[in-house]
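What follows is a group of structures, each given as structure tokens.
None of the figures in this text is laboratory data; all of them are computed from the coordinates on show. This structure is a prediction, so every number in the text was calculated from the model and none was measured. Cβ atoms are built from the backbone, for glycine too; each structure is taken alone.
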Structure P
Amino acid sequence: MSYLLANGVSWLKSVSLHSLSLVFLVAGLVLTLRKKSTPLGRSDLRVAAFIRFGPLFFALPLAVFGMQHFALQNVVVQAVPPWMPAHLFWVWLVGAALIAASISLITGRLAHLAALLLGIMLFLFVLMIYVPNAARHPGDRFAFTLLSRDLALSGGALALAGTLAADTNARTARMLRLVGRYFFGVPMIFFAIEHFLYPAYVPGVPLARLMPGWIPGHIVWAWLTGAVLLIGGLSILFSKRGSLAAVIIGMSYLVLVLVIYMPMELIHPSVEISGELDYVADTLAFSGAALLVAGSLMVPTSVATKVSNLPAQATAAPSSG
């Protein structure tokens, strides 16, 4: 009886998370496609049209992660630092914050504030959870991968906050875009090195899962992804056509979602932490973060950016960085 009950609860969680994720996706697509960007040159218009999906690709995983905080609270609570009181309270608070941030970024309502607070929250996770964990386990490469993951996502959020603040506080906006650029660019180089050293693992965010046997060309996927991340990360850091490099990184992560992680999820759907849906969300979030960084690099200091159009509102040709 207990076995049937446990399976029933697991099935209900899976159906609920998948259904709600689909609702967020459909609503986000509708709202994103309704946005309009300023006419640019032909090539720039294509770039801006793709960048406009950055907030959606970044926000949808936030909703998934937030729902996991409630559906899988007994697992998520283990990540709360032991010195903090009321562990479940923090799990619920962060879950609610992630869902609220997702809704804000998708709708554009208070998006600047949501992006800023989200970037700060993710950076606090780096300082409070992942840096101490990496210090305790200096030989564990996955500890540094998790640290780099949240640092890069924090960079994407801060880059968006800087983009949306371009017409209200130019100095702060420039600082946020610069911090976001480095927070995102450095992890890309670390991820690239990991892909070259450990090509048997899944590409994108190099976590502790081997490539499925049914996917051909494991080394090719790893080395191609590593090359894109290495060249793109260096381009972002050194302002060598950084916006184009970030767009290519975003497109590459999206290809990984569609070609590798979605099939993995369809073959073996799982909403558990580090399950298939988690990998889909993680990789899609990086596609979104890359596009948010690309959008921030396309904002000239003299051009106002309206919140209603998010980073797709770039009004000039991409700069060299």
Structure Q
Amino acid sequence: MLKWIGIVGLGLLGIAVVVVAVLGFRFLAWRGDVERRLAQRSIVVQTSAGSIEYGEMGSGIPVLMLHGTPGGFDTFLNMAEATDSYGAGLRIISPSRPGYLRTPIESGATPEEQARLYAALLDKLGIEKVFVMGASGGGPSALQFAMRYPDRCAGLVLEAAVTHRIVVKQQWFPALLQDFLLSVFRNSAIRELQGSNPSDPTLTKIGGALFDSLIPSSPRAIGVANDLKQYARIENWDLGSIRCPTLIVTGSADADVPPEHAEFAHSKIVNSELVILKGADHSFFFKNYRELNELMHAFIARHQ
């Protein structure tokens, strides 16, 4: 009997090893595919303020899109591809903020330094004036750009943006484990997102775009840590000096960047309009993508 128990135990162990090996192979193949596509969709340029990675899509009115925490240049490019019409009529310029992917943290740790880096990138591209969109953690550097380069900011869009001091504790996981967990739960999370509105098949593509802009996590880790440090240092910014047209969008149920951030910016920025999406949380970036798309296009059309 003990002999058979030992044989069965070894058999189960062997099966477990095979299962883990298969999962590991699939994970590494998926991660490698994402990394290869990343390398093909962006370039790194040297500017007067440091090196910066960026990707572009579309043609038309230039819009500088600043990703949140975490993220990278791929955040908005993936979203534009998933929704087809997200960037219609727009030239999307999507940089990786310092500390993310191939933009070194030395190019600008603070929001002020990041704003200078964006201006230098626009110089490199020969673009004099842009609309600027700051989403979530991209809000601070978007605000600094509008404050420091008023002649170059045609308009400002803030979506669930950090606008004043906020303290967020970092949840640390080993990068490889984080990527593995994302790969394991990716499909079920996408199905859950699709289930929130079964009549809109675009949500499946958006879910895939979202997950693919989170990995690999290791070259985004420095940016995440720096963002959390910078959020806690925001003090007494003169948002009242911003004079460009400003659209501020928030969700009434956003627990990550509470609506007070949007209300605070609206109270300070004279030429601003505030849109509160009832019942929306921080996931409104993809769940309410049609509404956000319409709001942004209408705003740009009014102020171009």
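Where is relative contact order in percent (Cα under 8 Å, 6 or more apart) largest, in which of P, Q?
P
Taking distance in nm of label points 7 Å out along Cα→Cβ at positions 214 and 246 for each of P, Q, which is largest?
Largest one: structure P.
From which structure (P, Q) was distance in nm of label points 7 Å out along Cα→Cβ at positions 126 and 238 calculated, if the value obtained is 2.2?
It traces back to P.
Given that helix-only ellipticity at 222 nm (-39500 (n - 2.57) for each DSSP H run of 4 or more, over all residues; to 500), derived from a single structure, equals -15500, which label among P, Q identifies that structure?
That value comes from structure Q.
Once mean count of other Cβ atoms within 10 Å over residues 198-205 is calculated for all of P, Q, which comes out largest?
Top value of mean count of other Cβ atoms within 10 Å over residues 198-205, among P, Q, belongs to structure P.
Quick check: 3.6 is what I get for distance in nm of label points 7 Å out along Cα→Cβ at positions 78 and 254, calculated from one of P, Q. Which structure matches?
P
A value of 0.96 was computed for Rg/Rh (Cα atoms, Kirkwood Rh); which of P, Q is the source structure?
The read-out was computed on structure P.
Determine which structure produced the value 1.00 for FRET efficiency 1/(1 + (r/R0)^6) of positions 142 and 278 (r between Cβ atoms, R0 = 30 Å, to 0.05), calculated from the coordinates; the candidates are P, Q.
P
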